[in-house]
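Several structures are given next for inspection.
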Structure 1
Amino acid sequence: MREKLEDLRDDAYGDFIAKGIPGFSRTYFLGVRVPEIRRMTDEMLMLVFGQRKWSRELTSKLSNGFNKKLYHEMNKFLEDLPHPFLEYDFAQVEIISQIDNFEECLQEIQKFLPYVNNWAVCDTLNPSIFKKNLDRVLELAFEWMEDERAFVVRFGIGEMQRFFLAERFSPDFLEKVAVCADRVEAESGWAENEKYYVRMMVAWYMATALAKQWDATLEILTAGCLPEWVHNKAIQKAIESRRISREQKAFLRGLKR
């Protein structure tokens, strides 16, 4: 898999993607597009298991199509953290996202999250098995939002945005996310770029919440619960959204600080 990633290397694209993920040496980027990485990991899982979905529990049931040597190599790759390249992190995300056992998937995520150090990898991590275990995911999202690492906090907010702004929404979720914005200002252990990406995630969450839960989110904004930068950025992103009506946008403009 490492060899294939090297073969797919595109220096021009690497130059481009490096500009969108600041704070890293150019050598961190091979320049492989995510759809290509996804195709490659799908092919690898097919070679190992004969199917894309996998779990360690599955290996005890497979008699055909299970390549023990490749499975061993895949596990070595998953354990070899931190990775030297962004694309290796993307490959790990794709492998984890195909695990078809919630507890196994969660175990791999908890091992990987401490090494997530940028918004692109953080926001790409989206296991399909989470949709079937939303009660547990909600508990975990609360824990992640209280974590000491900035991108784990961002991941927790992302899960709240992804799964809990529709049927399973509760107004107190808005308050829990708002606390993350306050915490950024008091957090001395985070670099400025880490603070930025947590602030931005809170703003993105609130803008999405305005589109899906207008009344409850408006209470947060009118009460002044958010730091000024996050407050204004949430309004800006909401105004840019096609899901917000013209009348709502006009009202939001009047709430800018």
Structure 2
Amino acid sequence: MIFVFSGTGNSYSVAQRISAATGVKMVDLVAAVRYKRYGYDAAGEDMGFVFPVYYYGLPRMVAELAENIVVRNPGRVFAVATCGEESGGACEMLAEKLSGRLKLDACYDVVMPDNSIFAFEPPTPEQERETLEKADARVEEIVASIRDGESGDFCQYKGEKDWREIYPMYEEQRVTEPFRITDKCIECRLCEEICPEQAIKVYHRKPVWDEERCSLCMGCLELCPKDAIEYGDATVGRRRFFNKVYYERSIGIPLKFN
């Protein structure tokens, strides 16, 4: 089983390729956390965690799963972190959260187009294509390593920054107050449907962020079909990005995790 968390499709696309190549089925991490499905029997099958890197560490929901999951009869355990430039301590943090229950046999990272448009300029179409081409080659390497049963830390993009100093900012900044809707909204309710934290509710046909905190996955903003969602003023006029594998989700079709 491969537990997958993905805001705009990068991690989902990587997990999908690993699943297709290895035959290990994907599991929706969001559903597992939402419904507190923490107990599993792997029956000797390999298992993995595929997730994006937030503030050099784990998304909130990935951390929650890792703190609570109990797996009987696991095979080899691997992790793949997708990142904009550097993966920091995401895999190290995962290993710490799993400590005493699961041991990571192998860790990998892969650079994908950055979706943190509230903090950085999004990639141009050309930069996006180049990054995805390099990522394809990197994922092939990861698949080969998993198939060969290699063990070790194979992360190539950790960077030099101390993730323990940077990650606390995630807890401080994953607030929903800056989100706002513009008059481009067509009342499709997609943002409400796809929010992993269920932080968005539609009142009087307009979305409202009625929870104070979220995962900061940017799925609502990036996947909005009319670019009708902004995060403060930082995202105004900036190009949106989501992985094309996520197209079905962008038009409201639930993704398949098995």
| Can you tell which of 1, 2 yields -0.38, -0.47, -1.24, -1.40 when log10 I(q)/I(0) by the Debye sum over Cα atoms at q = 0.09, 0.10, 0.16, 0.17 Å⁻¹ is derived from it? | 2
| message | Comparing 1, 2, where is FRET efficiency 1/(1 + (r/R0)^6) of positions 25 and 185 (r between Cβ atoms, R0 = 30 Å, to 0.05) highest? | response | 1
| task | Please state which of the structures 1, 2 yields -20000 when helix-only ellipticity at 222 nm (-39500 (n - 2.57) for each DSSP H run of 4 or more, over all residues; to 500) is computed from it. | result | 1
| field | Entry that produces 12 once relative contact order in percent (Cα under 8 Å, 6 or more apart) is calculated, selected from 1, 2 | value | 1
| note | Comparing volume of the Cα convex hull per residue in Å³, for residues 73-192 alone across structures 1, 2, the largest value goes to 2
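FYI, it's all coordinate maths here, none of it is from the lab. Bear in mind the structure is a predicted one, so any value in this text is a computation, not a measurement. Cβ atoms are built from the backbone, for glycine too; each structure is taken alone.
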